[in-house]
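Just below sit the structures, each encoded as structure tokens.
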Structure P
Amino acid sequence: MPVRLFSRPVLTAALLTSASLPATAWAQDQGPKFSFGFTTFADAPIEGDADDDARYSWRADIKMSYAEIWSGGSISGHFEYNDGDDIVGLGEGGLVWPTNTFATLPALTSDNQTTLSLTMTQQFNNTTSLSLGKFNVIDLAEATPLLGGQGQGGFQYLGIGAPSNFVLPPYIFGGMLTVNYAPMIYTLMIYDANNAQGEEFWDDLFDEGVVYNGTATYTTQINGKPGFYSLNIAHSTKKGTDYESLLLSPSDDAFASTKDGVNYTGVSFQQYLWSDPQNPMVGWGVFGQVGFGDGNPNPLDEMFLLGVGGNSPLYGRSSDRWGLAWSKYNWSDKLGEALGAYGVKLRDESAVEGFYEAALTENWRIGGNIMWVKPSFESYDDYTQVGFRIRATF
């Protein structure tokens with residue numbers, strides 16, 4: 001039962017409310033740019049009910065951008081490939097969220113281990129831009145300064161590194177309008193409700209629903225330190241299982257019926273406590289998020305996230321990244337009642353993760369992390385994992 005309820009459909013509903021900060025900012029220089037990345041992971045469970053064998057995986061990333069192809073026009077692309085052992089999460093060890101997001105995607109959400117994201121952006125003026133195409137939502141999360149680390153090392157547990165609320169799949173097809181009127185940044189995303197991978201997705205585009213996802217971000221400085229404070233509201237027209245109907249007799253015509261619309265509202269912040277006077281986006285600070293799902297058909301009632309991290313404060317190590325965070329996902333009470341009727345005891349999933357990633361050279365990085373997770377299913381013991389990673393970027 002847990003594996004069926006929280007497998008691919010749940011993962012592909014991951015929400016990243018930090019999408020209000022554009023991931024394509026790196027593509028603003030004129031002309032073509034390429035980036036090649038290779039990362040290896042070794043993750044070892046040391047406590048819990050998951051298989052205690054170490055999990056080895058690797059991934060390759062090729063990123064491309066070409067700015068000013070025409071006046072104000074640019075293209076960005078990201079090709080991904082990953083391979084390796086099975087991940088912990090999606091029911092394994094009683095956990096819902098995977099313990100290594102980068103070892104999970106794109107393989108676990110499609111029929112193969114590769115995917116290509118490609119977007120076209122038109123910059124109309126200094127304040128307004130429109131992007132269309134297939135977006136990698138993990139890239140949007142990584143683009144944020146403190147929680148995401150701007151792609152230079154971050155959290156691996158999906159419930160922390162890519163805060164989720166079931167209205168934003170990991171890959172989306174649609175559009176994103178961004179309006180930047182300092183100190184406000186407004187973002188409206190409209191996209192297909194399903195994950196943008198596989199042949200069936202392209203054949204049934206927008207057939208199962210559309211998502212309207214808006215974010216308003218207030219940018220400010222406190223004692224000269226940058227801060228970002230966001231309000232996110234999202235509505236999906238896609239139908240979901242009505243959890244109350246699962247309490248009916250299987251012979252009832254309304255048993256396992258559906259309910260229209262999935263909703264989420266959340267607030268989040270990232271505030272620097274220290275930053276380099278010469279480069280304010282280099283530093284460390286605190287971040288957090290509080291979100292509310294509708295509880296039916298959204299399987300989420302509330303989620304909470306709080307952490308600290310950023311660039312290393314150690315002398316001469318400003319290129320290193322570090323972080324410590326806690327998250328908690330309160331699953332829908334109605335979902336819990338429905339599962340309880342079938343003997344499955346659902347509880348809230350909470351986790352703590354810490355990591356440090358050191359820059360060995362301009363191109364090579366090495367890091368480690370440790371996490372503790374209280375699984376979503378009561379029949380499983382608390383889970384602890386240590387991890388190691390090596391990353392090369394050229």
Structure Q
Amino acid sequence: MAPSGKPHCDTFDLIRALAAGTVCVSHLRNLMFADYHANAGIGLAAKAFYFVSNYGHTAVIVFFLLSGYFVGGSVLRQSAAGTWSWPRYLTERLSRLWVVLIPALLLTLFWDRMGIALAGGPFYLGTEGTFDQQINVVSHLGQATFACNLVFLQTLACGTYGSNGPLWSLANEFWYYLWFPACFVLLRQRRGIRAFAAAAFAVGTMVAFPSLLSGFGLWLLGVLLVVLEQRFPARSARTGWPWFTLASGAALLAALVCSRLFLLANDWIVGVPCFAFLHCILWENVRLRPALLSRIAIRFSGFSYSLYLTHFSFILFVAAVGVGRRIPFDGHGALVFAGMLVLCYAYAYAVYLLFEQNTRRVQRGLQQLRFLGIRPDSPAPHSPSRGGIG
């Protein structure tokens with residue numbers, strides 16, 4: 001990494017792309033390969049693979065921080081400029097989420113129904129032994145569960161739809177998107193009864209959904225990154241290495257290792273060092289070099305949301321129909337892993353081209369609907385290609 005005058009933080013794009021890949025790798029390993037203890041006499045390389053390939057949940061923490069930075073930061077900036085409004089914000093956020101979520105739910109239905117019809121068995125009954133799939137998928141494919149996931153109440157009022165367990169974090173993101181502006185706008189602007197009603201709704205749902213509060217704290221750390229960025233502007237120039245970024249990165253790496261070695265389940269153990277690392281990247285103005293790496297990071301970050309929402313049911317289908325059982329991670333297993341990973345990325349990129357890539361087009365179309373009360377010339381609060389999971 002190297003400093004440059006690029007205003008866009010492609011380093012964050014790289015982190016987002018790696019986080020999405022980490023989630024995919026974790027699920028691929030758990031669904032297709034036997035557990036570590038079932039692989040007797042495996043070599044050092046396989047042991048290393050099992051150690052580093054189980055950070056899927058940790059990657060979601062990174063998504064929360066990035067989401068707070070981009071989405072929460074847009075609320076701060078537009079509120080300060082007097083351009084923020086609920087109609088535009090909700091239209092941008094909901095269209096961004098639904099443009100991929102609706103196809104993802106339908107694809108989950110397709111792959112799960114196909115898998116149940118062609119193979120069925122332990123993978124879809126939740127009895128194969130994998131930690132990531134322990135439910136009877138058929139019982140989660142009803143219309144009520146579909147609708148519940150569509151309005152972001154999964155894990156709160158229903159289960160996640162079908163086999164698509166990663167949908168749990170989308171409920172977190174949605175409610176954080178509502179909670180922060182509802183409280184911030186009241187404190188910042190105090191715009192009458194509507195602002196008080198929105199804040200009361202936010203506090204009421206916080207009380208109703210206490211399981212989301214810890215993640216909301218991590219999300220707010222992402223907002224704090226924006227505040228610190230404004231208080232302590234990035235260095236315009238420097239010579240030598242970005243020592244603070246390297247030191248905070250080392251601390252984050254140590255936290256990641258310790259969380260695996262000692263089975264530390266508290267998300268803040270990784271969340272706080274990650275916050276420090278992201279802040280140092282911004283403060284030392286660290287950007288990617290060479291330009292090819294920057295372009296790759298931006299490209300892979302661009303469809304990370306599609307990858308996150310669509311990979312699980314696809315992998316489960318291949319594991320159940322194409323393989324039939326979890327296999328050991330040996331030489332053949334490594335080839336299967338590499339091939340499946342490439343296939344997952346190709347599949348997610350196709351979904352991106354069909355749906356996610358058109359997010360801005362959908363949003364511009366919605367801006368033309370006068371009953372929404374959106375001014376087309378207002379700046380969008382959040383670029384569709386950046387942010388957290390969504």
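No lab work stands behind these numbers, since they all come straight from the coordinates. All values reported here derive from a predicted model rather than from experimental measurement. Cβ atoms are built from the backbone, for glycine too; each structure is taken alone.
Side notes on the structure shown:
- For FRET efficiency 1/(1 + (r/R0)^6) of positions 160 and 208 (r between Cβ atoms, R0 = 30 Å, to 0.05) computed as 0.95, the structure of P, Q it came from: Q
- With FRET efficiency 1/(1 + (r/R0)^6) of positions 104 and 224 (r between Cβ atoms, R0 = 35 Å, to 0.05) derived as 0.70, matching label from P, Q: Q
- Which entry (P, Q) yields the derived value 16.6 for mean count of other Cβ atoms within 10 Å over residues 248-255: Q
- If relative contact order in percent (Cα under 8 Å, 6 or more apart) is computed and equals 16, the structure in P, Q: P
- Distance in nm of label points 7 Å out along Cα→Cβ at positions 80 and 240 - highest-scoring structure of P, Q: Q
- When helix-only ellipticity at 222 nm (-39500 (n - 2.57) for each DSSP H run of 4 or more, over all residues; to 500) is computed for each of P, Q, the one that comes out at -1500 is P.
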